[in-house]
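The structures come next, written out as structure tokens.
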Structure P
Amino acid sequence: MKKSLIALAVLGAVATGAQAQSNVQIGGLFQVVGKSYKVSDVNVAARPAGQSLKNEFRLDDDHGSRLWFKGTEDLGNGLSALFYMESRFRTDTGSGAFADGNTYVGLNSKSLGQLTFGRQTLMDGQGSSVETGLNGAPAMSLGMYAGKTILSYVNGFGIDTSRSNNVIQYASPNFSGFSATAAVATSNGSTEGTAPTTGTANNNYDEGRKLFLVGNYKNGPIYVNLAYLTTKTDGQPNLVNLTTANMPDKEEIRLSASYVFGGFKTGFQFDRATLEKVGRTNAGVGGNDQTRNAWQIPVSYTFGPHTIQASFTKAGDVSNAATADTGAKMWVLGYDHALSKRTNVGVFYSKVDNERNGVYQPNGAGTTNGSTLLAGESASIVTLGMMHKF
């Protein structure tokens with residue numbers, strides 16, 4: 001439950017500034033899952049000799065527990081100042097960083113819309129509501145969401161999988177169910193607009209940009225979202241040996257839709273993502289665009305405090321890739337029970353099944369989830385989860 005609080009009770013040393021706010025709220029959530037994680041279709045040729053993969057029994061928080069502060073100040077004539085600061089942490093280990101979630105400041109006008117500046121979620125957040133039931137975010141692990149496992153990746157390489165830094169974002173008012181958002185990130189890295197001092201001369205160091213556009217329609221049982229993202233990398237990286245730290249320019253378009261009738265909710269998502277000029281040298285020679293199409297059908301049924309969820313997702317082969325059979329499939333089935341408006345528990349099953357050369361990963365594999373998958377491997381996950389919101 002979100003509560004309006006006098007910031008003196010929480011922030012102490014900055015009490016004078018906090019009390020000047022007309023409204024300060026504190027909220028957040030805790031999530032934890034007990035998990036059985038199993039790798040199958042083991043790629044024996046790529047694994048260390050004699051490695052035996054067993055069920056991994058884990059306690060995880062791959063959803064990302066968080067604490068947030070937000071506030072507004074009425075400036076008069078329908079204008080207000082606002083801020084939002086979110087710190088994410090892991091319930092299972094306590095690790096985390098201050099203000100590493102969405103963190104921004106801005107202005108809001110009832111008639112003109114909202115303008116914000118800071119660290120904000122872009123494509124990563126589009127269509128996530130399509131995958132959930134009518135009760136909102138369940139106790140399900142993020143590893144169960146296709147939007148975090150397949151739709152935001154091109155065979156293991158992320159397009160927009162988290163929050164973006166240095167964002168200027170405008171969100172329009174709602175016009176009879178229609179709304180729009182436009183954003184630009186001056187650079188997603190910490191070296192924003194900084195000339196390199198070592199290595200090969202690079203005169204393209206200030207080219208890093210993200211451009212994000214989205215249109216929404218929500219009216220009664222109908223929801224439609226169309227989003228577009230393009231990312232331009234600082235400099236001219238050598239794309240012959242592609243790695244997660246050596247990424248090309250990227251483009252993604254995603255269509256999400258859902259319809260609610262009674263307790264049933266059905267949806268559809270289609271995502272087309274492109275890695276540009278893969279294989280290009282430092283001299284700007286060669287390279288081909290690699291494109292992946294993926295789609296998902298999620299369904300859910302809510303009755304009282306109960307929600308049954310299921311989804312099927314398929315990623316097609318990556319065009320112009322060095323190998324064929326780079327697609328994947330993903331199944332999810334789960335049950336969520338709302339103990340109250342703030343506390344959910346649930347049990348869920350998911351399987352990621354890669355084709356012979358596919359390397360799609362359950363969200364957080366290798367860090368906040370089980371072992372990283374090698375080409376052609378599959379992972380099945382059974383979780384018992386709990387989420388508490390306050």
Structure Q
Amino acid sequence: MFFRCEREPFLQAIQAAQRAVSSRTTLPILSGLLLNLEDGTLTVTGTDLDLGIETQFGVEQKEPGAMVLDARALADIVRRLPDRQVELSLDAATHLARITSGPAHFEIHSLDAADYPALPDPGEGLQWSVSYPVLRQLIRFTTFAAANDDTRASLNGALLELEDGEAHMVATDSYRLALFVQPQGAATSVKALIPAQTLQEVAKLLVDVPEAQAQITLGKSHALFQLGSTRVVTRLIDATFPNYRQIIPASFVTETVVDRLALQSALERASLLSRGGAVIVKMEISADQLQISASVPDEGDYREALPAQSTGEDLEVAFNARYLLDALRVIPNAAVRLRCTGSRSASLLMPEGPLAGGPATATSPAPDAARQQGDAPAAPEEAGGASAESASGGRFVYMVMPVMYR
């Protein structure tokens with residue numbers, strides 16, 4: 001095996017595939033990247049058996065072949081090579097890979113490519129084409145709410161539903177729930193529970209090309225994301241996701257509209273009382289004011305009042321500050337609407353008006369009490385009040401459970 005290439009595309013391919021390599025594996029072969037050279041194309045593959053990433057680019061081929069090199073060592077070496085040009089060859093007799101760039105020469109041990117596991121084939125499944133910006137939105141607005149708990153597999157992923165001309169993606173850790181709905185056009189119907197960590201890695205691979213399309217195959221046990229010359233294959237979570245449609249509230253006793261950045265900054269200031277633990281903030285909602293307070297034993301107290309426009313009953317309700325901040329940091333709008341069902345039941349946090357970047361429209365008024373009644377909604381705009389719609393029609397809603405405040 002012997003090829004010559006530019007350093008930057010080689011490093012980019014290594015870094016992409018390295019995202020699938022686990023640092024905690026007990027199998028030495030899984031600590032490496034498979035380099036396969038054929039017909040002038042170098043394919044770089046990484047996998048931890050649950051997630052696999054494979055990317056390709058063209059090189060100047062001298063001799064085809066394959067080898068496995070330690071992922072971290074290879075990335076560190078290529079990142080620090082002194083010249084734009086890189087040569088890499090394999091001595092089949094000694095199993096030494098030689099990396100040369102300008103005056104720098106490295107020799108590192110390789111492993112047998114025949115021992116490297118092949119990426120799984122998702123088989124014949126539903127094919128879905130979605131633009132990079134839409135896929136990025138689906139991931140960005142939901143996966144932060146997923147759990148990371150080995151005992152609750154169903155909550156470690158984001159549920160993707162394609163039905164009735166819409167794509168729904170939803171994630172929850174049982175304390176909060178994030179839902180994004182996007183018109184997707186195709187008359188398809190499928191559900192897949194995708195690991196949230198995989199989706200976050202997919203998002204990092206989405207280049208900033210608005211017209212680019214991701215080709216997604218949803219099989220019975222695996223999903224494939226084709227992103228240009230990069231393939232991401234992941235095992236789906238075999239578990240039942242909660243019926244989120246039944247738990248999103250449809251009626252509210254109090255609603256308040258407040259400046260998003262002002263609320264975010266106030267919650268960040270309240271969080272300064274914490275030394276790593278959760279900070280519980282109490283919100284006192286009245287007609288023209290949202291008062292925020294926090295008290296942490298042996299640390300101190302905090303209080304701040306923000307101007308707000310509220311309807312309904314005056315209310316005191318408390319939340320984990322981090323849960324609110326997680327949503328506020330992904331919402332791009334100037335204002336948000338907090339819709340409360342009471343001090344001990346779920347509240348909704350939504351962008352006020354269309355999601356920023358969409359067509360300018362007037363702010364929606366608060367719904368009247370009669371229009372608030374009805375079945376639990378299947379989509380954010382059905383939850384009443386201001387819908388959050390992007391230029392492509394996307395809608396976002398965030399449900400968060402209150403906590404006891406002492």
- Item | Structure with the greatest value (metric relative contact order in percent (Cα under 8 Å, 6 or more apart), set P, Q) | P
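Out of P, Q, which structure matches -500 when helix-only ellipticity at 222 nm (-39500 (n - 2.57) for each DSSP H run of 4 or more, over all residues; to 500) is calculated?
Computing helix-only ellipticity at 222 nm (-39500 (n - 2.57) for each DSSP H run of 4 or more, over all residues; to 500) on every structure in P, Q gives -500 only for P.
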- Message: Given 15.1 as the derived value for mean count of other Cβ atoms within 10 Å over residues 176-183, which of the supplied structures P, Q does it correspond to?
- Response: P
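Using the calculated result 23.2 for mean projected area of the Cα convex hull in nm², pick out the matching structure from P, Q.
Q
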- Query: Once distance in nm of label points 7 Å out along Cα→Cβ at positions 104 and 128 is calculated for every structure in P, Q, which label goes with the largest value?
  - Reply: Q
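Here mean count of other Cβ atoms within 10 Å over residues 80-87 was calculated and came to 14.1; which of the structures P, Q was it taken from?
It must be structure Q, since only it matches.
Every number here is computed from the coordinates shown, using simple stated rules; none is lab data. Note that the structure is predicted; figures quoted are calculated from it, not measured. Cβ atoms are built from the backbone, for glycine too; each structure is taken alone.
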